[in-house]
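Next up: the structures, one after another.
Rule-based calculations on the coordinates, nothing more; no lab input. Owing to the predicted nature of the structure, the values given are computational and were not obtained by experimental measurement. Cβ atoms are built from the backbone, for glycine too; each structure is taken alone.
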Structure P
Amino acid sequence: MARLAELLTRSGMPTLALADARGAQWTKLLFNASTNPLCALTGLTHGALCDLAPTRRLAGSLVAEGRSVADAIGVALDADPDALIDEAARVNHDHQPSMLQDAIAHRRTEIATLNGGIVRTGAGAGVPTPLHAAITELVAGLEHSWEV
């Protein structure tokens, strides 16, 4: 793994080899699962979502709920997803996350994998995830609306 990271870094793609990538994966998961579906449901860009206090609070609540699941399964996040959400809003205010792009184009989203995965993992660990469950169901309803 270290050798691959070295080769990629030399080729101009900075990398870091991790013995356990779950912390980085869960940090990215919580970032995406806490903002992307909200953007898809509201039609707001990442920055506009963060500018609006109620949606930013909801994103923070989704992060906290997901963090409880990560804690329960022994995953230490490698960064603060809440801070990353705010930084992304600052540096790329008009970003349309992929789930928003999918919603605009009436394509199936990755909601079952992102938020649904948090719900399933939470259930397995005995951690309630009502917000992630509700967001999963809302986006599934949105997807269904494109078919009727």
Structure Q
Amino acid sequence: MEKLRQKIVNSSIPEPMSGCWLWEKGLDNYRLYGWTWYNNKNIRAHRAAFLAFNGDIPSGLMVLHKCDNPKCVNPQHLFLGTNNDNMKDMAFKGRSCRGEINKCGRHGKAKLTESDVVNIRKDTRSSAEIAKQYGIDQDHATAVRAGRSWKHVK
């Protein structure tokens, strides 16, 4: 493990403001997550950092970032959780895609606009009629009307 620890330290640079250790070696195709070679396979750098400094990663668990920086390999910024924990963390921190444009600034695939949602909630027609007009399925129309979908629109 000492060799892996040294690899993590030597392949990252501390960022003094955040405390992150930013991975500087191989990155994925989106240039978000670091990759490294460990135990005869390519793994994400933050997983390698967790292994090197904090120990094993039990089956079924993910390595999550407290700092929300995918390039960070600071073991103090990493914690274990399930996929469900990761989704809850993402939603709690406001990183989930919602509405017309997601948090990354890329256009989402939303069929509705916030204005459509406001109009749907005022509409007295059936969900089936609304769904047909907006090109969505009836269950989605019902969820929008009930406030279970597009919750951020008041």
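Looking at distance in nm of label points 7 Å out along Cα→Cβ at positions 26 and 66, point out which structure of P, Q has the largest value. Before the final figure, lay out each step's value.
Working: P: 1.2; Q: 2.9.
Largest one: structure Q.
Here the criterion is Cα Rg over 2.2 N^0.38 Å, and among P, Q the highest value is seen for Q. Between structures P, Q, the greatest calculated value of Rg/Rh (Cα atoms, Kirkwood Rh), for residues 50-89 alone is seen in P.
To which of P, Q does the computed value -10000 (helix-only ellipticity at 222 nm (-39500 (n - 2.57) for each DSSP H run of 4 or more, over all residues; to 500)) belong? That value comes from structure Q. For relative contact order in percent (Cα under 8 Å, 6 or more apart), the highest value in the series P, Q is held by structure P.
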